[in-house]
Every structure is written in structure tokens, then in C-alpha cells.
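Enquirer: Following are the structures in question.
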Structure P
Amino acid sequence: MAAASGHAVWLNPKMGKYLWWQYGVIYQIYPRSFMDADGDGVGDLRGITNRLDYLAQLRVDAIWLAPIYPSPMNDFGYDVSDYTAIHPMFGTVADFDRMIEAAHARGIRVILDLVPNHTSDDHPWFRESRSSRRSLKRDWYIWHEPAPDGGPPNNWLSEFGGSAWEWDVKTQQYYLHTFHRSQPDLNWRTPDVQEAMLDVMRFWFDRGVDGFRVDVMWHLIKDDQIRNNPLNPDYDGSHPYRRLIPIYQEDRPEVADIVAMMRGVADEYEERTLLGEIYLPIERLVAYYGPDGRGVHLPHNFHLLTEPWEARRLAEVIDAYERALPAGAWPNWVLSNHDFPRIATRVGPEQARVAAMLLLTLRGTPTIYYGDEIGMVDVAIPEESMQDPKAQNMPGFGLGRDGARTPMQWTAGPHAGFSVGAPWLPVADDYARSNVEVNLGADGSMLTLYQRLTTLRRSERALATGSYAAVPAAGDVLSYLREEEGRRFLVALNFGGTRASLAPPGLRLLGEVIESTHPRRRRKTIDGVVELDAHEGVVVRLA
């Protein structure tokens, strides 16, 4: 069994009192698509292990793996049938132990996805629960009598389309599934469920896992009166789930108690961390830090994913987030993930470079989605060819996620060096020129920009853990200061396609451009005004 290495392995003397999950960079891996070592066209744990040197070179401090547990794969691993084992597709427990040992040896922490809201309908817990109304595990899931007309108990909707209730012929009741019908929701009001899931956390912590990203944390508790959700008067037709306002189905007050239980388990171990998947407005998101900071360490902040890519709007969002953070709470930022189009697809290749600088210079922990560091874009997959159950259940809404989950592009060789076999999803057409091998060491490449920025974060404490202060700017320019122990850095980002300048009143700008999204602009002296090319971002070390 792999044991967690001692604290000193990750201690960064430059960062003083801060912990790894505060000063570090997290890298999200979608295991099916990262690296295939056995040639079956699906990524695996040995493939990840084989690429750890690359991740060390990228200077990431932790990797977060999407689910690798046994699963029927109706939702590609988010339908778990055994929480304490490894799906044979990804390898064995021994492969996992070797991977975590190799990662720790390189100073890289390992975060697993925890999926506590629901299981697979193939999980032994659910098979027992649906065996009889008298089952000892009946209350492990949310069962309910039909409405008087025989239909579902209420109007709750599934995130994957249609009703959130599924009829069980054998026991003549409905069970709740917030997502796919094969993903029945656990009943977190049942103490035995709480105990079982907390023991799952301990199982993996004991194997040396450094943290969990908790899937759909804000969904964990539902209204105990099963009240109907109100209609959404502002529904825009973009997603059927939004026809209702799910006030009785998510973000219930009692979820704070569940988060506190999880935090209590994490605190039983040294320097373990919890990340929470929470798609909520800022004022609700920050509540998940918990009273007195006893909630989740990093409630995932997805506002760079969901807000318009406009300088003035993002400036407002960043400032609102900073103001809303509770005392002592640590911020975090995400640009892309496995559920949304990639950043380069959303904003284009030039602005993707600006986005990288934004992500890696804002105050807080950044999460990089695999492939963003080489500028990967979504692959256009016809809806009829989509494997994603969300797209299959709701055709015509453009909700398929396969395009953002395609294989990592390592080389210009067959299948982009991802596998010797046919990949489970198609490789992007541009893989021959957009891959790690071509990007590595090439001045001006996206990968080199990421490496320079992650290196800069490690070398300059102000950019990793320093204070944040907005700098007045107008038009397409977003700017802020990072400062710690007398070292000050100005970040200026041009979100527009024309030249722009920054000369904020009351701030003397004298220094040197130490990093730019446009390599030829490095080492330029700044005296009074920052001139920005179109789509340029700069980091200025102020005198």
C-alpha cells in the first residue's frame, strides 16, 4: 500500500505558512483521455504514471482524477458500483498504488473524485434497497409513493432530461435520480449512508490520497417534504432543467452539516483537502466554506467558465468574489473542465493565452484542465455520434460534453501518441501541429507560456500567495496588483483585438515586463504607461 510521504516533501520555504493546496497548481485529468498504456483506446493509470515527468515539468502540484471506480459507465464513471476498488479498464489497485507512490516521489499530490450524491443502480447498496420495501437499505435511497394520479411524486426534473423520478415495477414506488435514471440518489439523511460514505473517504486517505473533489456537492440534501419547485419565469429554453427553480432540490440548508462531516474526516489526516463542485452564484458559493472555515477548503469557483469573456464584466466578478470571501477563506479559479467547452473553443486561441495568464496570476488556487496548456480545442462530434448520455437524453439542445473530453495530444504520430489502438473518442484534426512534442521548448508556444507562468508562481511568492488589489482600467483592459513583502507585480490583460494602454491615476508605473503572452515583448521597460498589443497580457515587476 502506498503511504503518504512526509510533510517536508512538499514544504516550499518560499510560501511560509501556506499549505500546498493554497500555493499550488491543480491539474485535472480525465483518465479515459489522458494516456493509454495498454492499447485498448482508453486511458489508464499506467498511462498517467508514464506521464508524471511531463506534469512535473509543467510544475503542477496536484493532479485531480475523474472517477476511476468500477462502473457500468452509463455516465463514464460517475455511476459508481464500488467505491473502494478500481475499474479494470483503468488498471488495478496495485497500479493505483504505484501511480500515487510515483506522483508523491515527484512532489505531486493526488486528488480523487468522490461521487457521494448517487450510485449506479448496479451498486450492491441499490440492488438491496430495491429488493423489497422492507429492505434494511430501503432508506439508503430516496423512495416515494406516486402522486394521486399515479405519476411522479412531484415536478422535480433530472439534469439529464425529463422527470427526476423513475418507477420501480417490483416495489411500486418511485426512486429519485437527479442525473441519469441509472444513477439513483443516496439519502444523506440516513445515518448509515453518512457512515458508509465517510468510511469510503477514510479508505482512500489511508492509501495516501491527498484530497477529494466532491461531485455535485450542492445537490447532496433534498427537501424532506418533497415540495414542488416553482416555475422559472426567466427560462430561456437553453436547458430543460432550468424550466424550474430547483429551490427544494439543491443547495438546501442541511447540506452544511454534510460538508462539515466530510471536513471532519479530512481533518483526521495531515494536510488533506476537499474541493467542492458547486455551480451557484457567488453569495451562495462562499457559504460552502462553512461557519468558522469548517466547510470545504475550496468550493470550486466556475465564474470564469460561465461569465461573458469581457474585461469589465470579469473585473466586476473578481472584485465581487474577493469581497464575498469569508475571513481566512482561500479563493480558487477554473477555466475549463470536463463538462464545458474548452477555453480555446470559447474565446479563441489568442484570448486563450490571455486566459492562461489570468488564471495563473489571480489570487487563489488555479485548476488547469488537461490539454488547455497546449491550446486543445473541442472536437466537433455529430450529435448522433455522441456517447455522452446527457446529449443522448436531450437531443437538440447542444449539451454534449464529448467534444471537451477527447484524447490528449502528445505527438504528431498515430492517434496523437495517445494510444496504439483506436481511441474511444476521435482525436482533433489539428493534433499534428498542436501537441506536447511540438510545443515543448518552443518559445512562443502555449505550453511554454504555461510553463513560464507556473515557474513564475513558484519563484515569486507575491504571485502565489500575495494580496490582490484591483487597478482602475477601462475598455477591454483588466488589471490588478499582486504584492507580498515589498515585491509588487502589475498584471494587465487586453481582452480586445486592438491596441490598448493603461495609465491608472495615483499609481506610478515603473518597472519591467517579466512575462508577456507575446514573447518578443518581454523585458520591456515600463515608465508611466503600459502599452498592450491586441490580445496581449503582461506581468510587470514594479520598482
Structure Q
Amino acid sequence: MVKRYGLIGLAGVLLAAQTFGSSAVAGTPSQEDLMNEIEMLKNIVLDLNDRLASAEEMLQVSLEQNEGQNAQVQEVMDVVDELDERLGDAEKHTALDKVTMGVELEERFNSIHMDTKSMPMASQIQIGQMAFSNARFSGAEAAGLRQMLKNQGVEDHKINNNALWTSRLRLDLKAKPTRNLSFVGRLSAAKVFGDSTGVRWYNGEPNAVTFDGNVHSTGSDSALRVERAFFTYFGDIGDEVSYHFSLGRRPALGGAPANFSTASVVGGSPMAHGVNWQFDGASLGFGLGQLTGIPGLNFKLCWGFGFESGMGGGNSYSMTYNSDVDDMQFGGWIANLYEDEHNKIVNMYAHAFDVTDGFTGLVVMPFTLLGTDMTGDGRFDQYAMSANTGSYISRTQATANVGSIDIVTLLGESQYDTFGFFLDLALSHARPSGISGNPLLQMMGTDALMNSNGEQNDRTGYSIWAGVKTQLPWEGTIGVEYNWGSQYWIGFTGGEDNPAGSKLATRGSVYEIFYNQPLVEKKLILSLGAQYYDYEYTGSGNPMGEPVKISEMSALDAFLPVTDTMWNYYMNLSYRW
């Protein structure tokens, strides 16, 4: 051990001598100065060699003595530690000043099979004729159309995508130039095989629109985007409380326990059950374990932006004098209540205020619908519909603030022998306080937060997420998960990395079985699984409109196809380094 440190020290000194010698030539010092520097370095080398030789002799003697000579051993170790610190500081500083990179490439295969419900074909033809004829109709006529559709039933259809291939690339960047300052970044791309448009055709599902919060996980084009970029400052309050402050694009995707079924580490800070959505913001955390004696106790305050309504967002009304759409923001906390080697309990609370009826995004709509408010009461008195025959891209934006949402989650994880399991409970509470100014939402009646036809009733929802898995003798893991969401359950989970749609947003049940097998020294991982979605209510993941029981749907509720049940089979091959 001592010889190894001696070689490192000698190499470091010779490297320094070579550097100083080169600098001397460049700076053309006197020959006497150059000889003095060389003589000084020689003396340092001789001194270090003497001390290392002495340390080696002392260590050898101490090993040959009995246990009563621990003082000599400690003296030797002190000498070695001192030399290691002196010679390693420069090397450590050089290494930490650089940005290190990690790579994750995941090749995915999905086979998706849906049973859907939609309005009768005759009604579809009627709506299509209105769109192609550039129809104009009054608010009263729109109400008549809604009533007609309410009196009609729905038709069942099957939609299959037997093979959907995607590639997900992540480049993780890290740097720690000082003990109390670090940087973390991630560039990511999610590429669908055979598609580079980055914009989808709107099919009624929330993940069909490309938003800032889901662009990094919803498969689209081949663009490499900034998924996260933030700095963190670390400090201490006294001897028992540590703290950190962080600002930038947050690590908000793939939080616990989303890693349970993917054989990966926790990907984000927020609990995925309530927040699995990319955003920008800040956090301030405190380590309280040493102060309280509770293992792993820490508390983190969080703040973030969900929608920018002003000039920075470039919305159509940002320069108008009478714009009354406020930025959507949210705040809350993440509390790690207890954590040891086998158990963990985490609580999260988030309050979203000035919730908007949409976000800035891109989508291809099957038709366009314009509304005219001639009386200034916030209700459209006339509509104009036209077909999007050229498949033109639409830029979506919020039109109004519609209320606030509270989300609370409580996660418990445990490990016993080869078994791991968790239980995650969540609650949401929506408080509506306005109506949407979107013509389509008004015409459909889904114009309020978790309410329809302008109603303003508070809505409370619940969700359960549970899982169990076990380690197999050949290093593979197999497990099952279950999700359930009530009628009024709503969370910010649209960034979930699942082309079939967010299972965490489901108003109904989702059953999943999965198997993970490490390959090639655990750097390549094969994952196989199946998910069965059994939706009970409409609008999973959508905060606008009152959810309707699928078994009681009318043609109006199926204006765009609604998924009833779905199978999602998947196979992922992940390279991580």
C-alpha cells in the first residue's frame, strides 16, 4: 500500500517538475532561477522518498508486533493519509472540474390493442360534412347538436398497433467543481421508428399533444432536447443540519416508485404518482436525520412553472392590454420521513394555482373550430368549423385560468429477503373557479375544471398504486403492479414514459406483470412485460370536464374515440453506462 502511494507521489512530483520546467522555458527566466527550482524539486522528491521508506518500515514492524502496538500502526496510517491528501488534492480537483457523461440507450417494442367506443357512423358523417362545408352555426344550434348526441349511443371498435418501435437516448452530464457546488444536466431524445415530425394527430388522448412536460418521454422526432439542467449549492447549518438550494430545469420524470418495475435507479425527485411531468423551478432542502435521530429524515420545499402566459410564452394574447390569463405555478414539499437499508416512507404535497385549461403545445387537429363572443360574457354565440384537410400543425395555448388543484401522496417501500414491495396512496382535490375560452371545450360542454357546462363543484379523487417483486436465482427479477384511480382522480403524470398512455392517470384499474434480466455484466438489461388497462371513467389524465362512466356514455362523450380496455405488451433492451 505504501509503495503504491510512493509511486503516485513520485509521478506527481516529476509531472510538476516537467510542468514548471516547460513554463520556465516559455517565460525565459534566468538559468540560476531554473537551477534553484530543479534543486528544490529534487529535495522534495528525496524528502518524500525518505518519509515513504520510513513509513513502510514502521508498517512492517507493526504488522510483526502484537496487538498492543496499535499506536505505532496509527502513526503509520496518519503519515500515509497525510501523503495521500497532499498528493491527491490536485488530481481530485482536476477530475472534478471536468464534466462526466453517462449514456442510456433503450430500444423499445410495444404491441398495443385497444377496445374503443365512438359516436355512431351516421353522426361522424354529419360532423364531417359540417367540417368540410365550413359550417357556421349559432350557440343555440350548438346546444341542439349536443342534445342530439346525448340521445345517441356509442359504437364499439378495435384499434391495433401490432408493432411500435421507439429509441430513447439519454446523455447524463455531471460536474462538481467544488465540495459544495454541483451541476447536473441531461439531453434526451425519444425517436419513433419511421417518424421525425415530432407532432401527432389528435386522437383524444392527453399524450397526443406535444407539450413541454411530455416531449422528453413521448416518442416523437429525433431532436436532442434539454430534459434537465440545474445547479445545486450545498451547505451546513451548525453541525447537525445540512441544506441545499437548486435552481433550473428539474429532474421531474421517473420519480419513485416508477423505478420498481424497470430495474433502474430513481429517476426524479417528485413522487411519480402525483407529478411525472417536466418543469422548470427551484428547491430548498434540509437534512434533518442527524438533528432528530430519525434515519434518512429530510424535507425539501419545491416551486415550479407549468405555463408562461406572457411575452416569454409567445401566446396570441400576450401583447393585448386586456389579457387576464395568469402564469400557472405550483409549490409544495417532498418529505423523506424515514429511510434505512430496507424501508422507506415518503410524503409529497403539491398545490397548483392558476391552473389553465391547456398548455402551450403542438398537435394536428382533424378540424378547426372558431368561436365568436358577441356579447362579451365569455360564452361563444357563434361557431365556425372547417376540416383540416392539409393536416396543418396547430399551436395550442391556454385561454383561461380555471381553478386550483391539490395533490398528496404517501409512499411506503420495504425489502424482505429477496422480496421487495411498496404501497403508494394518493389524493387529489380540484377547486374550479372559471370556465375555458376554448371553442371546442365550450361546444362540447367540457369547459370547467373537473366539471361540465360551467359547473363549479369541488372534486376529490383517490388513487392506489402497489407492487411486489422477487429476485430469481439467476439474477432476474419478476413482479406485478396494480393501479386504481377513482372518478375524479387527477395528477400531473402526462410525462410518463409509456406510449400506451399514463397508467398512473387511469380512472379505473391497470394490471401489470414484468420481468427484468441483466445481460453483459448488468450493462445491458432485457425487460419484458404486459399491462392491461380497464378504464371505468372517461378523460383519464384530462382535468377538463366531468368524467363520465364508460358504461353510461353517450355519443357526445365519444365525440373523439374513448378507450374502454387496452392491452400493452412491451419488450425493452436498455444499455446503461
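Enquirer: Name the one structure among P, Q that semi-axes √(5λ) of the Cα gyration tensor in Å of 58, 27, 23 was derived from.
Expert: Source structure: Q.
Enquirer: When FRET efficiency 1/(1 + (r/R0)^6) of positions 153 and 265 (r between Cβ atoms, R0 = 35 Å, to 0.05) is compared over structures P, Q, which one is greatest?
Expert: P
Enquirer: If distance in nm of label points 7 Å out along Cα→Cβ at positions 193 and 257 is calculated from each of P, Q, which structure is the one that comes out at 3.3?
Expert: Corresponding structure: Q.
A short reminder: the numbers here are calculations on the coordinates, not readings from a lab. Every value quoted in this text rests on a predicted model; they were computed, and no experiment measured them. Cβ atoms are built from the backbone, for glycine too; each structure is taken alone.
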